[in-house]
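Several structures are given next for inspection.
Taken together, the values in this text are just the output of simple stated rules run on the coordinates, not laboratory data. Quick caveat, the model's predicted, so the values are computed rather than measured. Cβ atoms are built from the backbone, for glycine too; each structure is taken alone.
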Structure I
Amino acid sequence: MILILTQCFPSRVGGIESLVSNLALELGKNNQVIVFADQHHILHDSIYDNQKKDKIIIRRTKGLKFFRRRKKFKDTINIIESNKIKLIIADSWKSLELPIEYINKKNIPTICLAHGNEVIFKNESKKIRIKKILNKVNLIIANSKYTMDLVKKLTNKTNIRYVYPGANDLRNVQSDEFIKLNGSPVIITISRLEKRKGHAQIIKSFKQLVRDFPNIKYVIAGEGPEKKNILNLISKYSLEKNISLVGLVNESQKEFLFKNSDLMVMPTLDESNKESIEGFGIVYIEAAFFGIPSIASDIGGTKEAVLHNKTGIIINDMNDLYKSIYDLLINDKKRIELGIEAKKRAVERFKWENVTEMYLKDLSI
């Protein structure tokens, strides 16, 4: 039996949630998998868990963080005592902080995933905590070369690999035409509404873009702390007719957006001083399945998700954002060629069944 310890799991939405859940489901095809996850939303969690009950076992822990971590620790000890666990995978070092000593005492192999944000620190005490855990795991698998390099700065161990995460291929999902896309061309950003995702920079570029493309449409999907600032900027520049916020989107709604969009834009910022940076960027790959190229920035691991002048455009300076968007919108040939290459790469390298083989190779199961 494989035990997965995670704070990040559906029904919560996000890149780590997608990685951990899909990895669990793929491993569950040939192994018995049990997931110890945090509870996020009673109803939505219950719906998700019921849908997956024939593939994996999911146990939720609720309550305040202090008590939740300790309850999960006790549950971990109890299941280890059953002598059925042959491998433990953690979504990050945080999920191993309490049980790692006990796990090692029982000689159970551990895999710790690394994504980016969680291995950034602002103070020495947190650095010490991270190093302590990473030095005690059997294998660390990062989501990109960039993240792997961050991890290497924290430990002298050589048991570090990187495996690019898979992405959901939504092309066969039933489409949900949940909004009217009154405009052309259509640009999208699908992400949590955080400052580092670069929404503000895109909106500022639209001051010029609407003069070039009066009917241009920018759809922002997601929720988060940056929402108020985004709405204020839209109002400040009088872009209400050209920019729409549609909130969280499910897979059917996401499929509709991808199917009807021309360009995915998410020029992430370096917020490492606030312990926030993009370790990879799964959404770029999700868009690529639909033949949509992306514009990203040379920050974090995004240049590994988007290959410059092959599957999209990587900008080195936010001052280049407007021109990069403009150039791709007026150059249909180049945009289509980038989209074709993006789709080819996504299909060949980022389907979950292919990616999981890379994990299985490192996990030796």
Structure II
Amino acid sequence: MSPPTLDPHRIVYRWDLDKTYLRTEFDTVRDIVRTAFESAVHKETVPGAAALLREIRRTEPAGIFILSGSPEQMRRVLEAKLRLDGVRWDAFTLKPSLRNLLKGRFRFLRDQISYKLGALLTSRATMDPYMDEILFGDDAEADAFIYSLYTDICAGRVGSDTLMAVLERARVYPDEIPRLVRLAARLPRHDGTRRIFIHLDRVSPVSVFSEYGTRVCPFYNYFQPSLVLVEEGVLSPESALRVGAEIVIQHAFSPDALIASFMDLVGRGHVGPKAARLVVEALARAPANSFATAEPVLRAFADDVANRLDALGEPVPYEQTVIDYVALFSRDKARARAARRRARYRRG
């Protein structure tokens, strides 16, 4: 079953920050201290992330909401970084870590579920109940789990008993559980989350996210979600090409790397002939030198895509997946631990 057509002006985009937008390390105490004292100019953006956010802003969405696990004390430097990147946002939520630390709530520092889920539910309660959402996170923690749980709460597929069981298993502080259950129960029901994009910062296998269904789209670079959004009809092909150009320039992507990114999405059923044709046509009508030094790479990419058009299959139809969140919690936690071990191993 295909979901209803999206209206670009009635979409709220939600973005995580660390490892989704910023290249941040926080696996050790030293990482955390270094990150806390970095200036805005020294913080590094994931290639293509700023470009995609700027292009999304061009669509005049209902909102761009940033939800970060970084502490509130970092607001000034993080906002400065976003401004340096030319990014404009509508809401920016940071974690009240110090406040909870002073209360002796030490588990809150590592707890993402009660913090992020609470922030998402609180924000949703203030919105038009029929607004749609597209969410961006990463594989470093539990973003796919939290975003999917949030989606199914909003759609009415997860009730109070299941939510309570998940929160108890996550060792959420007992006084937080009734608040979150009440927030969830009061929301108007709407199945409004169209896509959950998960940046594979930890290079987790794509297969570990299959339990979440077709709504979750893991990605290796930001050219990939830009192509999916073209397929969805909410981003122009010119915007996707500008994201691709930034990645080519900043990350030295070759035509083969872009094709590999595109064909990976085709193979997983996230894009098809529509996005391919739109991108090829957009580059064909673009004036020469529209994409600076990335132009030869993008044109070689488009030529390769054009040669494959007739062989491309249609995207996989939308399917609603029934998720056992209580059982999935432990498996997702184990996935995140394995991802952290891989990251430490890669760093030596």
Structure III
Amino acid sequence: MLSPFCALLVAGGRPGGGGSVHRDIPDALARHLSQLPATGRYQSEDLVRSATADGRYVLADRPHVYRYRILDAAGTAITAGVVGSVAVDDPDTPLLPHEELLVGEADTRRRERRRAAADTWPILVVTPAELPDLADTGGSEVTVERSGLVHAVAPLADDAAAAVADSMSGHPLVIADGHHRHAVAQEHRARLGAGSRPGPWDCIMAMVVGSGGRGLAGAAFHRVFDEVHPGPERFDAVFEVYAAPEIPVPPPPGAIGWWPGRGAPLLLVPRSGALVGTLPSPLRASGAAVARALLYPMIGVEESKARYEADPVVAARAARPGGAAVLIPPIDPQAVLAAAAGGHRFPPKATRFLPKPLPGILIRTL
């Protein structure tokens, strides 16, 4: 269930997105959090006090669900959704993951949440439901500019918020971005006595995008390995191998880019039947899953040895002699929804969804 919450909201916006536009929210948020006592105790009151003392944030007058729009430089909305409080464990509206976790990243998110005693960045989730019209807002819109995009946030009118919650009821929510934060929220809930003392720890702040992720684009993280040890097998034993200029565009589902530290780049497409009995069907659309099942045994590496890069050019340049970059094509968001619905998980950082909400525009204290 999507519920309203009383947020700390960055100050300075005007109705319709006019007036002051903030560009430094993540930096300001980091300064606020760095000043909180690092005692391990929850410091919600300190967060509210420090975040509002210099006028950068205001505390909402009452709980709201918030409309969140992301617009391009011309003011055209790329995607729109709602930000609210979502139950960490709700059988009627379950939060479904689709990726495995990285231990180190989970540790980082755990420290951040514990120090701030707050959700400072909404996880991004997708519902197959069609969200109703989000035009009816109940207050001023705050705008934040970052990397050429404008993020616009406004409290949703109560009737509109209720209609959104009704439209989502009975549908699962698939986590698009924020798996580690969700896992930490589950730990938090269990530690504070799940089911015995209802409270803010039962929920997590989430931006919900409707209709299966309309307006979101799929992307991927690429892998860089410092050392690879190819065995006697040839790539063409299990892959169809393409070299420039014959590389197909766009690449087929499950394809992998191979960029060795020395040598020419190749596109590897799994042969028909190569994954039968090796990888569940919903995961075969993911180059990251195919690479782990077929490629890594051939080059003598494991997922844990990978370094992750969002930019394929950076990843390719990072491939050194004796190593290689494994480039992962984007995956169709619908394939991600299908995998999550079937209970399957891709390797860590197999996907990215863009654009996504910024940290620090809304803060939900715990």
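Of note:
- Test item: Cα extents along the principal axes in Å, for residues 143-334 alone calculated as 62, 40, 32, pick one of I, II, III: III
- Top of I, II, III by relative contact order in percent (Cα under 8 Å, 6 or more apart), largest first: III
- Entry that produces 19.8 once mean count of other Cβ atoms within 10 Å over residues 151-158 is calculated, selected from I, II, III: II
- Source structure of the calculated read-out (helix-only ellipticity at 222 nm (-39500 (n - 2.57) for each DSSP H run of 4 or more, over all residues; to 500), -6500) within I, II, III: III.
- Distance in nm of label points 7 Å out along Cα→Cβ at positions 7 and 239 - structure with the largest value, from I, II, III: III
- Test item: P(r) over Cα pairs in 20 Å bins from 0, in percent calculated as 29, 56, 15, 0, pick one of I, II, III: I
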